[in-house]
Structure 1
Amino acid sequence: MHIQSLTGAWQFRQADAPQRGVEEWLPATVPGGVHADLLALGRIPDPFVGDNERRVQWVAEADWEYRYQFAVAPELLRQAHIWLVCDGLDTL
């Protein structure tokens, strides 16, 4: 069995960003979540302060995509079956 680490420079963006003319991918922390990533980047106010939770509700209503690029050895791709196992993944 081969185990490939997916620790590294993950990125995220709002899923409809390209349709809005936004191509920017932002740095992400994985494991983590979109609220924490946006907060760390200063893109949203702290939802636990004052009435900020109401101001950031759009985050939960939007679709988000994360990406991570990694290399795979050619011999691994020749295997009959390849499993991608993601512990703790909320949605796919």
Structure 2
Amino acid sequence: MYLDYAQRQARQRKTVTMSQWAEKLDAFLEFNEQELLIHPGKVKAEVAKQIAEERYEEFDEKRRKSEALAADEDDIRQLEQFEKELLEKRSKQSE
């Protein structure tokens, strides 16, 4: 929602300073009953990056397995279809 708002502001070519954006973001978060971060945070950037990379690796591994499984299922369907067509062709030839 906030990014939609920011996009509309950009399309309308409204000039907004960084401090104004910060104020608008704070107001948006408060409106949505989200807690504002008033300190630098507890997690260092390096640690956050490491956590993000680990989680992405887990996600990517699951995604690749899912894609491979879907491809295998598709291959099985195609092989079954070829088998069916061959059996039909053989039965017509033997008639």
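Structure notes:
- Structure (1, 2) behind the derived value 0.10 of FRET efficiency 1/(1 + (r/R0)^6) of positions 13 and 61 (r between Cβ atoms, R0 = 30 Å, to 0.05): 2
- Parent structure of the calculated result 2.0, given that distance in nm of label points 7 Å out along Cα→Cβ at positions 5 and 69 is the read-out and 1, 2 the choices: 1
- Computed -27000 for helix-only ellipticity at 222 nm (-39500 (n - 2.57) for each DSSP H run of 4 or more, over all residues; to 500) - originating structure among 1, 2: 2
- Looking across 1, 2, the calculation of Rg and Dmax of the Cα atoms in Å that yields 16.6, 55 traces back to 1.
Values in this text are rule-based calculations from the coordinates and carry no lab data. Everything numeric in this text was worked out from a predicted model, so none of it was measured. Cβ atoms are built from the backbone, for glycine too; each structure is taken alone.
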